[in-house]
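Taken together, the values in this text are just the output of simple stated rules run on the coordinates, not laboratory data. These figures come from a predicted structure and were not determined experimentally. Cβ atoms are built from the backbone, for glycine too; each structure is taken alone.
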Structure 1
Amino acid sequence: MTLRVSGSHLVDEEGTPVRLRGVGLGGWLNMENFITGYPANESSMRAAVREVLGDHRYTLFFERLLTSFFTEADADFLRDLGINCVRIPVNYRHLESDDRPMEIIEDGFRHLDRVIRILGERGIYSVIDLHALPGAQNQHWHSDNPTHVAFFWQHRHFQDRVINLWEAIADRYKDNRWVAGYNPVNEPGDPTGRVIGPFYDRLVKAVRAVDPDHVLFLDGNTYSTDFSIFREVYENTVFVCHDYALAGLAHGGPYPGYTRGEWCDRNTLEQTFLKRTQFQRETGTPIWVGEFGPVYTGDPAVDEQRYQVLRDQLEIYDAYNAGWSLWTYKDVGLQGLVYARGPYMERFGPFIEKKARLGADRWGSTMEEMADVLAPLYRLIESEFPSWDPYPWGQRYQVDDLLRHILFAQALLPEYAELFRGLDDDELIALADSFAFANCVRREPLIELLAENLRR
């Protein structure tokens, strides 16, 4: 028997409350630019690399990367740390192709099956998270979106494909007790707020017809912050909030202090958390923070402030018995508990530095890169279009998205792909193996902070 919702708790088959505390496995079955160091969105990056490597060697590299990125050694580390849950983001492209919609790719489940199995063998639950949907469910790179438009909400065809995909996923894992549940839509961004509610109604009904037992983890609209779109409290459902702290972002700080004119301290963190979880507390449903976590800079003084942000958030979650999933487990140095070193960083390190200089990745951007070049444009937009307030985050973020995180990032794609040229098979394997646990650097202050909290 799998986990189920009982009032404001998740409970196991014996009725014992289970508080899911873990990490997100970002950058694996759904790759992200800041996590593995490439520019733009995953499918565009893969196309550029395939053009350089050819089909066979492209497959060699990415299969090795998916295999090395998470193994028994990673699962052992998380178990020993005290983690009891891993949220696994998945790009739909592993399980369904755009040129053959509605046809499930059976082979696409290989890696997901493997990781769910090795986690379960160690008593760790998995939450399957569809992170990138056909047409893109939000406006940003992490839904594998090459534009700033979430077409998923505009086309019933995309929605039908996701219903079909979740029916297949639910059928495959309906008897797996170590799958804690299904997180069908990561960070939806329906600009109208009118499509998502009826879509969730359809989705819940379809999944429940296949698998009536597993917990559904449903994100609120506007990147898991708006729960007004729910028209009912579905049974056996966790309504998932995301709780990134402004002071913990790349452009954040100091802490306590002001970030872009907004004060942030422990009280601010708690009030923000209470606002983001008001729906859960009013409906008496479990609180689970599906994503949160600071960005680290390499500056010891700044990073100590980021650790304090995290420490304060964890204490708040403890006080309200909230479960959580820290973003993210492994990367190239921005947030991970462990991060890659070796041949990959030696070869791509200078390129990653160039991306940082240009501010081409939203998640790693301070919003101040290329200020001398872009500031006049910011002023022009503000002056000429003062009432323009685009969804979801307003004028300044939208301009940055269009210029740096799309235009600059896409212009960088050929340069990234060319770094693969001339490498033999052994060198490609060495690049991929840079992400293997044994080859990674441990972020010890973060690990100890988490271990201390998990021991309570």
Structure 2
Amino acid sequence: MKSFILVIIYFLNISNSQPIPNEFMEFYRKKILIDSGENWNQNSIFGNFRRTNHKNLTDSLSIDSRLGFQYYNIGKALYGSGHFSYNQNFYGYLYSRIVDRPEFFERYSGLKRDISRLGFSSGETDQSGICYENDWLIFQFGRGRESWGAGNDIQLGLSENSSSYDYGLLDLDFGKLRVRYFNGYLETDSLFVSRYITGRGIEWSNQKNFLFGLSEVVIYSGENRTIDFSYLNPISTHLEVELNDKQNNLGSDNGNGVWQLSIDLLSIYNFRISFNYLLDEFVLDQVQKDANKNSEGGYSIKFLHSDNYVNENNLSNVFVSYIKIGTNTFRHEDGNNNFVIRGKPLGWNYGSDGREFRIGFNNFNSRLNMYITACFGRRDTGANSILKNPYFGYTSYHSQSFPSGNFKKINFLETELQWWYKPYISFMVSYQHYKITELPQQNEFKIGLDVYFPIKTKL
């Protein structure tokens, strides 16, 4: 077990700091290490996973990049990833893809063009940016995504699976206390309505086995609206700004905020308990209660046990999780302020008006460089899910059945295997089985190959 841990920690510590693309082996390793309780001082409610900063003590420009090709039975992609570091504090990063079938690639939002070249019809930069970083500060501007919340794969409002967006970020780390603020741009639609996002949060950790955090995320929008300077204050709140009419779009109440409490606990015998509670609308006034107005929000919880089940080359865990998100959660009376980007959720993959129960396991074998995950469960999706009408505002916050309407009941089985045959060659196989209410069974099979060529140099 110790030899396994030491190998991975060494690998991570020699890497430069930057957000890690979800497709890379380092991303899977980071996840399962945190689940095991290792490197708990790197655990945070403010994702995504980042590589550990390498101390480059020279004044030369270091370039660590790769050029790769992915081929799947459903599509193909060319990608390039680069990390450019100068001294020990300055760096830039880039992760771009061109694809032939954009609808089949996860976290991809590039537009399909009318023409194609060499079979590729769409291109997008998923991550890019410049950053200054030291032991207590991250100041970054670029493109990517935030994933806020305790635990892996149970985020509510902001998720690692969303499309990317442009934003600036300030992160201050004072050891046990950490704060983060970001402000960014989502999109502008055909009616010239511009949409923006901002978030601020604080967390406390004993850096051993306990993490507690509070956060606020706001979506605001308006026709031809520019970035609102009232939201550039990192030590403020959406309520104070809106109730005192301090927005640059006066009298509109045109902002939608959610608040989240997150707790992460590593207990005895390698049990990890992760919990998130999100509040969107809350009812305090008696007149609202008398009118049968309903509070909205959601929560997620995950119980995970990690252990060395086979031998020192294996790190495994088993888990059970539950997610519930209310019918009107993430919606606003102005649908432009809904928690979506390019028609897809910013948070939980299935949007809102739903619940999910899941049981599964994960395994990483360091000798074979193989990652396996499998799970099964049940998911209910209501008729008013934000997935179906991403930019429609809510019509009523009165109490109603949950999930709403004639909701879908989905029983599922999901498995995936990633095998890094060589450091620069990997294979992927996944199988998904779904049984949806009153519909025939659905099966999805995916197989793929990823080959890349490393480029490392100093200038």
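Listed values, structure above:
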quantity: Comparison of 1, 2 - label where mean count of other Cβ atoms within 10 Å over residues 144-151 is highest; calculated: 2
quantity: Structure responsible for -2000, with helix-only ellipticity at 222 nm (-39500 (n - 2.57) for each DSSP H run of 4 or more, over all residues; to 500) calculated and labels 1, 2 on offer; calculated: 2
quantity: Test item: Rg and Dmax of the Cα atoms in Å, for residues 216-295 alone calculated as 13.8, 42, pick one of 1, 2; calculated: 1
quantity: Computed 14.1 for Kirkwood radius over Cα pairs in Å, for residues 120-223 alone - originating structure among 1, 2; calculated: 1
quantity: Parent structure of the calculated result 16, given that percent of Cα pairs over 39 Å apart is the read-out and 1, 2 the choices; calculated: 1
quantity: Among 1, 2, structure where relative contact order in percent (Cα under 8 Å, 6 or more apart) as derived comes to 21; calculated: 1
